[in-house]
Structure 1
Amino acid sequence: MIRGTRIAALVFLWLAPLCIFSVAFSGDWVSTWRELGVPAMVPHFLDLDSIPAGVETMHNGGDPLVANPADPAHRPMNYPRIWMYLFSAVRITRANVSIVALLFCGLYLACISVLIVQARRAIEMVVLVLGALSVAPLLAMERGNNDLFVFAVVFLGCVATNEYLRSGALGFAALLKIYPMAAMMIDTLRRPPKQRQVAILLTVLVIVLLALQWRDFSLIRRGTPASRTLSYGAFSLEGEILHDSFRWGFSAGVGWMIVVECWIAGTLAAVYGWKKSWEAGGADANPMYLELFTGFGAMYAFTYAIGSNWDYRLILLVPTLPHVLEIARSSSHRAWAVVYICLVILAENTVGFAQYGGTPAGHLVTFALFLMILASLAGQSKKYLLSGEAHELVGARLAG
């Protein structure tokens, strides 16, 4: 039963995107994706296409972070320059960028496949497939967004047992997209004191390299609009509340106050989690699952707190599911785990129902997940700061 379910889950995981891409390439790209609730755009893999377009602009003497006329939508490139240098070095152009986009999709699916192979129960495999192929991940595939590649690099960093590979993968991911710095920091915190030196040194080096690019990050932020639709985060929630209050004829107050209130709520959730010292999934908990939850959970909380993120970045929630599924097996936190799983599946799919009230529902569930993850991370942080046994468990995993 379990073996058959696992094979079926793996086949469906790969076959469904393959069928979608086959139909989309051979027919109408936009209508194919929109039938699935994905707000598609042309040309194919629009987000990834902005990088080779930026390379063209750079070679023509322009700065694509300021203006990117070669981009089909004339959007400034809102990625660190390392992406241009990498694409230029391996000669990725707009003519062959589709191959890279499909490769990124394959890497994402390979990571999910690892989780399915590790799953112990059929229901866990079903939940993983449902989360991995929800509308938000499909949006990432349709756009060819490079978050899929960053996802795979961070995943490698979380599951690797070699401490140098872990630090190197997380550091490289942070240089690509900044937000993996949250995973890098919590990984450093979770390591035994004797194994922190390399992680601390590399973290400091990455922070210095990022700090040297502060002008670029200012341009990137200006080139990335804060949207209330098809997005999540404190600034997206601000836009949604202000929009709804204006529509209903009252004022919700100054926008920045809404963002501050989100931060205050997050702080209170963290304090609550610290006091409760949230437990892991029991004595038989999979250490890899816990590392995925803390790493990807930290990135989700970080992206929610500091910005407005397009909904494809909700793929960060998928690797948190295996640990929560383990928690659901125990009686003490089963209700919390079931609520969390339901909210993740709902958050991943509200983008497909924007015209039917999906936008406010999405903001509600992503905010709730922000609070739940912060509470759990705070409890885990207390545990790893104060418990020698927890450090011995991580040390044994890295040594093994």
Structure 2
Amino acid sequence: MTPRVREHGRRSGVTRGRTRPGSVRACLAWLAAAGSSALAPGAVAADSGELLYVAEGNRLHRIDVDSIDDPPLLHEVLIERASRDPERGRDINGMVCALPDGSGRFVAGEDTGQPHPPAGWGVLEADGTQVGKLTASSGAGVPDPYGCAFDREGRLFGSDVGDPGFGAPNGQLLLWFPPFDRFPGPPGAYPQTDATSGNSCKLATDIGTAGALAIDARGRVYLASSSRFALYRFSPPFPTSPDAAGGCGSRDATGSPLADRVDREVFVRAPASFSGLAFARNGNLYAASVATGRIYEYDLDGNRVRTILEPPEWLPPFSTGYPQGLGVDSRGTLYYADLDLAWRGWMPGPGRNGKVRRIRFDADGEPLPPEIVIEGFAFPDAVSVLPGDL
């Protein structure tokens, strides 16, 4: 991989301290566990052992969560875009999800060289080395894998955006079965092949601009749909294999395996362009609305509990940004990828100063004003919190 660069955050605006006495550490760790993610100025919590992954401009960044409050900000480009590093670079997009086997491997959207080979979910080692790819058929002109989530059985759910906008919906929800560290096509053929993988079952092929995924404690899968102003919920049981014996004996329009039965409902429908999803520590669901610059909290009955982020302005541009992807760390701090949308006529597009922001909560659980963690990004479309340190 290209050399990793540790650098300071750009105009972070976050109060930081450096002293970490053991007794203070223990006290602050207790306070964090008690439910407060906002610390006094100059105070630093115990080491969280977490990294914030940011997919941005076809690159994958990592930020040490603890260094946000204890500079210098530890930040590296784990995977460079392929145009800058043709030999070892990869074009990475969307959410990052750690394999639940403790290996340190992870999956993320990977579309290097598309459409030949087609886009899919890259399977990567902790150091960014690609060891597999999951490629599905798609009805979209340009497939765009974005969401990922593992369930307790080690199966992977993935969302393909489909053709964005308000046309015919063709985003997808797929269920992938292990093993994942394989490439499509005959052995040794990848990347000189347009083959698809054979270890998936499609649960839906009609999602309007499919976005993030999240799974609750009961194994129910939540999927954002920005162009249909909806959050969908899919409930178990799910297919157990990509064939008729496992409950996946039907076929979609491309001839790929499709689930025979799907328990699907509209969890929420609201005037919101739903994009990012993440679970709060209390079990409720955070949902971002990128175009309206808002983040909502819903209980698992689909009731809106409160608005976590609301821009102070009535109309864009919004000074608090445009939340596309969401992530939550172990202390309950909420992070969001801010696309810095710019309107060109009636059509918004990513701006030139994308950011990662965070929202901490006070001792009463009320959200504090958002803070910039890092900025100067081009199209930061997702944030994910995974174990690790820099």
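Each value in this text was obtained by applying a stated rule to the coordinates, not by laboratory testing. Note that the coordinates shown come from a computational prediction; the quantities given were computed from them, not determined experimentally. Cβ atoms are built from the backbone, for glycine too; each structure is taken alone.
Data table
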read-out	value
Label whose coordinates, when relative contact order in percent (Cα under 8 Å, 6 or more apart) is calculated, return 15 (choices 1, 2)	2
semi-axes √(5λ) of the Cα gyration tensor in Å, for residues 52-259 alone from the coordinates reads 26, 20, 18; which among 1, 2	2
Parent structure of the calculated result -22500, given that helix-only ellipticity at 222 nm (-39500 (n - 2.57) for each DSSP H run of 4 or more, over all residues; to 500) is the read-out and 1, 2 the choices	1
At a computed 25.6 (mean count of other Cβ atoms within 10 Å over residues 156-163), which of 1, 2	2
